[in-house]
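The data blocks that follow each hold one structure.
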Structure 1
């Protein structure tokens, strides 16, 4: 059954009307017809099953036939503070992070950032649309929060939960993400949240790493290879999701 994200007020009654871009997708792109069934979700964890009564080019109407629990979201919220990357690579990262179960993505501005928000314009709304489409496609009950760009200095001390900062020059004495999570697994589940900080293409500067350590973040490694920023973000997210039982 095709699933679509809507705002909470849309599913408040048992007779539902859809318009705008969503109605266009249902009628013209997917070519759905009366008596077809779809599912709507609003991030509350409840799926609303809808039978279409009337499908027009500009407006779709339907009747609620069931309200049921949607797919479960991860027990641990994972927040990805990701340095903004060039071109469409950041959009690709948001899509894949949504599929993996990320709770929020915060575009991060660091000392060596190669992309500045003022040069990119306001792309937050586009990033959110990508997250919505990815959540619909992969069957999630919630759409990740896509934050506005924030500076590393402003977020490293305030980020929620257990904080991890993968650093390619951490050295052999630094723990891997896997070992750090194994050591801190009880704390991780008690807090119910983890924040991952991923640097830009040039990596974090030493002063940022020192600031993170002084703020209580765990400096970790992901092996000897130097990964692209977006690859590092998805790798770290995958390792955390595996550690909390969401993958494998």
Structure 2
């Protein structure tokens, strides 16, 4: 396994420069804060922003007569159809991002070389294919309900922003397969909870015919999570062992 945690010329810590550390600490004692140090001014500014009436996007109305009818039926059942569509769009966005992330991890694994404690390219390709199938499943369900699979709903927008950190880690050319898999572990944890919630919403919406397909997707995602967790653990322990022998 490629060593991605080497000892090197890391200059970010203050302890490497005792003289500068002392000068910095002295400067903090001489500097007078421009506001009260308890954060009240900042908290007040944030509170003003939090009370703004704006929201992050919306769920567009159905474009087809079938969609209008579907939405009306859900409303009569006491279900907010917009919430159901919003969460479907969230899973669609997340599965899209997940499949693209796995494409990058596959490329890294092929370039770095397969390791005994890590995944094979075939392992990653299998997961990637299932992520694509889950994307297609959700896309078809949204279209069947008369909604627009291309719409960026509030939850889809939020999950896209949440995923930016994962995208930056995985696509960074400096990160290794192990480090990229740690990012994917975060993604799989979120994905499992997302499918669990979607299944509950599906039942509440009276769409029992969709539940078996969603439960099957959740079962596959649970397998992804277990595999990624095992790869991350194995690869990290493998990196630790050489260092332990050196210090013994």
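Derivation of every value follows stated rules applied to the coordinates shown; laboratory data play no part. Treat the numbers as computed from the prediction; the structure is a model and nothing was measured. Cβ atoms are built from the backbone, for glycine too; each structure is taken alone.
Remarks
- Which of 1, 2 yields 19.2 [mean count of other Cβ atoms within 10 Å over residues 101-108, calculated]: 2
- Taking relative contact order in percent (Cα under 8 Å, 6 or more apart) as the criterion, the top structure among 1, 2 is 2, with the largest value.
- helix-only ellipticity at 222 nm (-39500 (n - 2.57) for each DSSP H run of 4 or more, over all residues; to 500) from the coordinates reads -8500; which among 1, 2: 1
- Taking volume of the Cα convex hull per residue in Å³ as the measure, the highest value among 1, 2 is held by 2.
- For 5.3 (distance in nm of label points 7 Å out along Cα→Cβ at positions 29 and 53, calculated) the corresponding structure among 1, 2: 2
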